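In what follows, structures are represented as structure tokens.
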Structure 1
Amino acid sequence: MNHILSATSGSVGTLTFNNPERHNAMSLDMWRGATTALGQFEQDPAVRVIVLTGAGGKAFVSGADISKFDSERATVDAVMEYNAAVDRFSHALEESSKPTIAMIRGYCVGGGVGIAVCCDLRITNDAGRFAVPAAKLGLGYGYANIRRIMDLVGPQFTSELLLTARQFDAAKAAQTGLVNHIVADAEIENYVRDLAETIAGNAPLTVRAVKRIIRELRNDRPDVAACDALVKQCFESADYREGRAAFMEKRKPVFRGI
């Protein structure tokens with residue numbers, strides 16, 4: 001069984017965590033496969049937006065596959081190898097030049113939260129349940145993971161989430177800023193698809209510049225020169241000329257990313 005699925009429809013690529021019998025719990029092979037799939041989307045010029053979701057409708061990702069702890073995380077070296085695979089995927093997701101949307105149905109726990117906070121947008125159904133249970137398992141939760149959460153929700157809710165290891169519902173997640181929107185389950189696929197296509201229809205160079213600037217704003221030493229160069233590229237682009245022309249002609253612009 002392929003536990004990582006990837007598909008492309010128009011300008012939208014979808015990466016699906018496909019381990020529904022275990023609520024899409026992640027194994028070492030799944031982390032590696034997800035990194036490969038994400039890299040393929042990154043290299044595909046036809047893909048402008050990436051959606052991440054979980055199979056089965058009951059979970060996004062429910063964390064690590066505990067049934068594989070003895071085989072994959074029983075020794076210090078094995079833990080380091082596993083964590084390196086998680087870090088490679090998280091870094092690739094966070095650094096992706098293309099907008100990413102987490103479509104969350106049901107459980108989003110542990111590594112699921114870690115994946116979701118690396119995405120640009122998070123949409124949940126009303127059955128969304130969020131938790132980071134590291135404190136109940138004796139796991140260390142690292143600097144980068146905690147910082148990503150805290151950048152979204154601040155130190156107060158980060159402390160509550162991590163110190164209590166409790167599960168929070170979709171309403172609480174929205175209240176704290178962990179997710180952007182709550183959408184009824186029957187409507188979430190269409191909602192996310194429309195959101196992705198809206199973003200995909202916008203100017204790729206502008207989108208890329210916005211993503212990079214937001215990322216740099218979260219850095220201790222932002223590369224302002226790189227941000228300025230990306231903005232300059234937008235103003236020098238054919239897409240900028242197309243955007244102005246389309247506005248004057250009252251038509252939808254056709255952006256090519258050049």
Structure 2
Amino acid sequence: MSNRRQFSARLAALGLAAAASPFARADAPAPVRNIVLVHGAYADGSCWSDVIALLQQAGCKATAVQNPLSSLADDVAATRRILALQDGPVILVGHSWAGTVISEAGDDPKVAGLVYVAARAPDAGEDYGALAARFPTPPASAGLVKAGGFAQLSEEAFLRDFAGDVPADRARVLYALQGRIADTLFASRTSVAAWRSKPAWYAVSTRDRTTAPELQRFVAQRMKARTIELDASHVSMISHPREIAQLILAASREARPAG
């Protein structure tokens with residue numbers, strides 16, 4: 001059995017009922033209680049709402065970052081402001097574009113582990129566009145609508161390619177909430193790759209039409225992440241919140257805070 005399958009089986013065996021009391025074992029190292037969640041492009045912090053509720057039930061302190069999506073520097077600064085408010089070690093979680101953000105901001109000494117959800121995971125200085133071009137072009141790319149130096153997904157692309165497994169009425173609400181991105185956002189390059197020095201976990205979305213699943217598997221393997229695969233669209237934290245919460249809770253138990 002592969003490491004990915006072993007890890008997935010372990011998560012499934014635990015279930016959220018077991019994860020709901022992650023601080024119960026007296027003989028285990030203290031789990032990381034602080035969870036900071038960073039949203040990606042075409043979204044806002046509310047995309048984590050269902051996951052946050054589950055993490056709170058499990059005894060965690062969860063905080064969502066509201067990214068301006070105007071530049072990598074601005075998004076990293078927004079994330080660092082939230083990290084500064086935490087009272088101890090942190091599991092830093094990023095979806096989609098936010099994988100770039102947490103790869104840069106994750107070098108913060110408070111960060112004990114990184115969780116990537118259908119996310120980018122660039123190496124330091126890497127041209128991520130060139131890397132992505134080696135993999136199938138996702139259909140959502142054709143749905144970008146640009147105006148005034150910013151871009152968003154068309155409603156058709158959002159419902160079909162971004163949130164394809166979310167009920168249509170909720171997907172339309174998410175479409176109305178989507179964050180517009182700067183035209184130059186995806187050309188940004190990180191100066192560090194926090195995953196090279198911090199443990200990482202990754203949730204691959206196998207039905208993703210926004211980021212190629214093949215690319216997700218490549219970056220997850222490259223950073224030696226503990227990996228699960230979900231039969232999900234790009235927004236697995238909305239369509240599969242329980243599984244994403246389980247993965248984050250596994251990271252909170254397995255990460256070893258510095259010092």
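Values quoted throughout were computed directly from the atomic coordinates according to the rules given, and no laboratory measurement underlies them. These numbers come from a predicted model, not from an experiment. Cβ atoms are built from the backbone, for glycine too; each structure is taken alone.
Computing relative contact order in percent (Cα under 8 Å, 6 or more apart) across structures 1, 2 gives 15 for structure 1.
Thinking of 1, 2, which structure, once helix-only ellipticity at 222 nm (-39500 (n - 2.57) for each DSSP H run of 4 or more, over all residues; to 500) is computed, gives back -10000? Computed on structure 2.
The maximum of mean count of other Cβ atoms within 10 Å over residues 82-89 over structures 1, 2, that is, the highest value, falls on 1. With Kirkwood radius over Cα pairs in Å, for residues 162-233 alone computed over the structures 1, 2, the top value is the one for 1, the highest of the group.
Taking mean count of other Cβ atoms within 10 Å over residues 58-65 as the criterion, the largest value within structures 1, 2 is that of 1. Kirkwood radius over Cα pairs in Å computed as 18.0: which structure among 1, 2? Derived from the structure labelled 2.
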